[in-house]
Structure formats: structure tokens, C-alpha cells
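Values in this text are rule-based calculations from the coordinates and carry no lab data. Computed from a predicted model, the values in this text were never measured in an experiment. Cβ atoms are built from the backbone, for glycine too; each structure is taken alone.
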Structure I
Amino acid sequence: MSETAPDGSPVDLYAQLPQRGEGEIVARAVGRDSEILELGCGAGRITRQLLARGFRVVAVDQSEEMLAHVEGAERVRADIETLELGRRFDAVLLASNLVNAESDEQRRAFLDTCRRNVAEGGVVVIEGLPLGWRPAPDESRLGDIVTRVVDVAVDGDVVRGVVEYERHTDHWRHPFAMRVFDEGGLRAALAEAGLQLQRFLDDHGSWLTAVPAPRGRA
């Protein structure tokens, strides 16, 4: 039986997902010599890209099975929500749509951890769903992995469904529930954690940088 992370993510699938240029996006957003705290690193798809570009990476995940696939980085097994490392980082990375957690409490905890661990003058890099996202009914490809979204239900700004993955004879299903933002909602979520939107890094509002808000402002 396939190993599954605590959040339901199939470990063997995540270990096979191809790179999609995430490292290049992050590299453009942070300083050349940055030490990066990567929250929710999974099996290290982005970690490897960052290491290849010369960044120092502290890779955090709650799954021991996921972390077993990560090499070359300082590995920390921990829940993002309660992470305390006792030091600050030039950049904090929160990717994989974690900012779109359905639970307001969990999302706030994720962003609080970003704020708590980023150095003054540092930057938080976030990857989320495109602004106003709705799943497409057709198939798409990640390398040689075919993906489709099925059983979709939309309730206000919450989208639920199941992502199906196929690779040769292997099949995986991963249920999800995500809260979709417009720009105003995203800014408000950041402000609750003492962060402010700095800039978007793509045309869809998926990638962005945020910085600590000046004291007295959020």
C-alpha cells in the first residue's frame, strides 16, 4: 500500500512530480545568498531546485516519509503551525497552495509562522491558487503524470473536490478543500498575520512576495 502523509498526500506520487520552474521564481524574489526556510517541503521538489541554485535551505515537513526523499538540506520534522527554530531567515517559502487552507485558523497559523520566522528586511514567498480560481474540467499533464479534478463542489469561496493522478499503471486520488481568494481577501489574510503584500510574481496571482508590515500597520 502506498505511504500517505498525515494530510493525505501520497508520498510516492509527490516523489515523482516534475519540476515546474518554481526554483526560478523563488530565486528572482530573494537575495542571492539567502538562507531559505521552506515550509511544507514535501518530497523536496522545490528544495532540490533551490539547492541547485546555491541557496541554503532548511526544509520543514510533518511527514517523516516525505523528508526521507530530501537530501542536501537541513531537515526538520515539525508541524508548520507550531514551528519554533529560534532563529530568523532571509526568506520563508510557503508553497503548494498552503495559503489556501479551508480553515481560517490553520491558514492564520501558517502565516503567523512565516511572520515569526522571517528576518526584519526579509521576504516571504507564497504560492497559492490563482486569484478567483475554479478547476478546469479537462485533463492536464505534469510531465508524464495525467491529472484531472473530479467531484467538484463550490460553496462560496470554498472549492472541494478530488484530484486524480495517473502515471502508467499507477493511480492516486487526493481529496482537497481550498479557500479561493480575490486580491482583497488575500491582502486581508496576510494583514491578520502582520504581513503585507509586496508584489505578484506572475500574471495569475499565484506567486507573490509579502513582507513584515510596519509596526502599527497590517
Structure II
Amino acid sequence: MAILVGAEGEHFTIPAGIPMNAKNITLVIILALLCAAVSILFCAVLHRTEHLYQKYVPNEWIRVVSGALLIILLVNLLHTTDYLGTGMNIITKAISGEVVPTAFLLKMIFTAITLGCGFKGGEIVPTLFVGATFGCIFGQLTGFNPSLATACGMVSVFCGVNNCPISSLFLSFELFGFDCMPFFLLAIGIGYLESGYFGLYHSQKILYSKPKLQFINTRTKE
């Protein structure tokens, strides 16, 4: 669609020829399990922050102003604007293995405050930011290829918070191409299964059990 309307789509390059060996498969499995936990944490932080704001700051105008002031305070304390906006520049750095260890946690906090206090915005790109930076950190700690670790982390967390494995797979193809498809399939599948029934959206329904063939028709947890 971006091409049809003359816009430039996002695309990242992952080095070709990364072997599908036992070591790399094991690392992707571990990363995906951790990403499932990160996706649960992200959903819980977003929903909990919103509930706390509504409970303790019932006036919506005061809620928005207090949230804005808190964001300004954090920006000045951290001396960076890296966690404002979409953060696509930080995702690009993550692909190159250049992010600080706390990046994914700080993005969670900034996003939770911004959305929780009443500002309108998206959760999708922050989710990609969180997944990408967490994957990058995993790559730094384990010696796994940082580009592939970032890509797998991004799509695994995305799937964990949205419960949409097919969309996550298409997203991986669009952003990273097809060369590393087996790794993406593994990361997305595990991220989906192990993230439970948590989700970003209150109204989303999970029709079938993740671990077994059973109709459950339940809403996502908060």
C-alpha cells in the first residue's frame, strides 16, 4: 500500500546466511520465552497504570496535565527524548546492536504514563520498540546476531500483546524479508503460546485455547 500511494515503507536488513543450527534455534526459543514474559508485563503495566490514574486522579483534565508534567520531568531527568514519539530511530539502532539495557523498560514507562493519563496515541509502534530493544539486549548478552535478535524480539512481543500470529508473520516479512522466516516462525509461535491470554485491547476475544483444541471464547486479561 505504501508503494501504491507513493510513500516509503520501513525495511530493515538482516545479514544473510545465519545458520539454522542447534545453538541459534535454542537462543531463539529462549528469546521467545522471555519475549512472552515481556509482552505480559507490557500489557499489565499499560492497563494497571490506566486504572491507577482513573482511581486516584478522577478529573480527566488534571489527569492529562499531571501525566504531561511527569513525562517532562522524566525527559529532563534522563536528558534524552529517545522514548518520545514512535522511536523508529531507536529501532534502527537496535538492528545495529546499539541500545542501552534499560531502553525497553523506559519505553514501557513512558508509554504507560502517556496513554494511562489520557493522551491518545498508538500502542503498536511502542510495542515494536519494546520488542526490538529487548531482543537487541538479549543479543548483546548472549552473542546472538543483534539484527536477528532484534527482529525476533520485535515480532515475538508484537504477537504476544496482540494475539495475532499470522499478522505478526506478515509484519516480519514486510520489515525483514523472507531469508530468516524459520526463526520468525519459531519466535512468533512461542511468543503466542506462552503469552497466555493477556492483550492490549479489552474487547479482544480469544476464541480457541492456545495449547489445545478447545473453544473458550474468552476476553483477554488485563
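Out of I, II, choose the structure whose coordinates give mean count of other Cβ atoms within 10 Å over residues 105-112 equal to 17.6 when calculated.
Numbers: I: 17.6; II: 20.8.
Source structure for this number: I.
Given that mean count of other Cβ atoms within 10 Å over residues 153-160, derived from a single structure, equals 12.4, which label among I, II identifies that structure? Numbers along the way, then the final one.
Working: I: 12.4; II: 31.4.
Considering all the candidates, the number was obtained from I.
Between structures I, II, where is relative contact order in percent (Cα under 8 Å, 6 or more apart) highest? List each step's numbers first, then the result.
On the way: I: 16; II: 26.
With respect to relative contact order in percent (Cα under 8 Å, 6 or more apart), the highest-scoring structure among I, II is II.
Figure out for me which of the structures I, II the number 1.00 belongs to, where FRET efficiency 1/(1 + (r/R0)^6) of positions 33 and 121 (r between Cβ atoms, R0 = 35 Å, to 0.05) was derived from the coordinates. Don't skip to the end; give the middle numbers.
Numbers: I: 1.00; II: 0.75.
Here the read-out was taken from I.
Quick check for you: by mean count of other Cβ atoms within 10 Å over residues 73-80, which of I, II is greatest? Spell out each step's value before the answer.
Working: I: 16.0; II: 11.4.
Going through I, II one by one, mean count of other Cβ atoms within 10 Å over residues 73-80 peaks for structure I.
Consider the structures I, II: one of them gives 1.28 for Rg/Rh (Cα atoms, Kirkwood Rh), for residues 161-200 alone as calculated from the coordinates. Say which. Don't skip to the end; give the middle numbers.
Working: I: 1.28; II: 0.99.
Comparing all candidates, it corresponds to I.
Tell me which of I, II gives -21000 when you compute helix-only ellipticity at 222 nm (-39500 (n - 2.57) for each DSSP H run of 4 or more, over all residues; to 500). Don't jump to the answer; show the numbers that get you there.
Values: I: -6000; II: -21000.
Among I, II, the structure yielding -21000 for helix-only ellipticity at 222 nm (-39500 (n - 2.57) for each DSSP H run of 4 or more, over all residues; to 500) is II.
Assuming 0.94 is Rg/Rh (Cα atoms, Kirkwood Rh) as calculated from a single structure, say which of I, II it is.
Only one of I, II returns 0.94 for Rg/Rh (Cα atoms, Kirkwood Rh), namely I.
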